[in-house]
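Please treat every number below as a calculation from the coordinates, not as lab data. Just so you know, these numbers come straight off a predicted model, no measurement behind them. Cβ atoms are built from the backbone, for glycine too; each structure is taken alone.
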Structure P
Amino acid sequence: MTLAGFWTSFYWASFTFGRFFFGFIADRVNVVNTVRLMLIIALISAALMWWNPVNWVGFIGLAILGFAMAPVFPLLISDTPARLGVADATNAIGFQVGAASFGIAILPGFAGVLAERVSLEAIPPFMVFAFILLIAMYEIAERGTARARL
């Protein structure tokens with residue numbers, strides 16, 4: 001139990017460090033490329049957790065996952081005016097926050113039910129699938145935005 005608490009704390013510490021780190025450099029990075037990179041790193045991290053040949057590999061995947069996920073939501077929110085224009089940004093950000101809240105409510109609950117019915121070993125494959133879906137949805141949205149900018 002102590003080890004699980006340590007690694008949970010390590011995840012949140014890496015997430016917090018990632019928020020601070022990207023907070024300092026956010027105005028100097030390309031938002032689209034940074035989000036893409038962080039989503040790919042998150043996918044690799046989830047795959048490490050799934051693979052987990054020895055415990056420390058899964059734990060490292062968990063720590064990297066925290067850092068990778070830290071900037072995604074803030075960068076997407078900050079890029080909304082550039083994607084949709086200033087006039088529509090406020091409403092769109094409201095929808096983004098609402099969708100994020102819905103996801104925060106539904107996905108962990110679904111993962112918990114999956115873990116209860118299958119086993120805790122079902123969580124990493126679920127995360128890999130979720131990240132693949134997230135990357136696909138982001139790329140579809142980005143292509144739509146790129147066409148709208150033309």
Structure Q
Amino acid sequence: MTPDWKTQGIRIIRAGELDTNTPQTPGMSRAAAITHATAGANKLWAGTVVVEPAACTAAHHHGELETVLYVVRGRARMRWGDHLEFTDEAGPGDFIFVPPYVPHQEMNACPDEPVECVVVRSGQEPVVVNLDIAEASADPIPFHPAGHHS
């Protein structure tokens with residue numbers, strides 16, 4: 001039997017249809033776009049994240065899920081590791097890959113504009129494991145316009 005492509009084909013999720021009823025991490029706002037409920041997706045989750053100017057998230061990981069972020073606007077500073085000891089930055093057009101179970105923290109490296117990213121995860125479960133890492137509240141690293149440092 002041929003699938004009903006009208007109901008089982010392409011699904012457009014409009015900007016105003018994103019769902020903010022998804023697990024959150026302090027310091028960022030997540031909104032789900034592609035889920036099983038919205039699009040019938042079974043293996044992917046996609047949405048957006050916004051980190052306000054000069055803000056940072058709590059340390060967290062996403063369990064066994066792989067995560068990809070695409071920076072649309074602003075400058076994202078990522079810290080990762082058992083003590084968040086590694087740091088790098090990404091700007092518009094850059095992709096960030098977060099492997100499973102990696103403790104990390106997203107920071108907005110800019111004091112005057114939000115960081116806006118598109119996020120895609122390798123599963124439907126909205127796994128966000130918030131971590132208590134003392135270094136997460138350490139003084140922020142100064143903004144580096146050129147970006148890369150470790």
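Here the criterion is distance in nm of label points 7 Å out along Cα→Cβ at positions 6 and 62, and among P, Q the highest value is seen for Q. When FRET efficiency 1/(1 + (r/R0)^6) of positions 54 and 102 (r between Cβ atoms, R0 = 41 Å, to 0.05) is worked out for each of P, Q, structure Q gives the greatest result. Structures P, Q were shown, and helix-only ellipticity at 222 nm (-39500 (n - 2.57) for each DSSP H run of 4 or more, over all residues; to 500) at -1000 was computed from Q. To which of P, Q does the computed value 15.8 (mean count of other Cβ atoms within 10 Å over residues 14-21) belong? It traces back to P.
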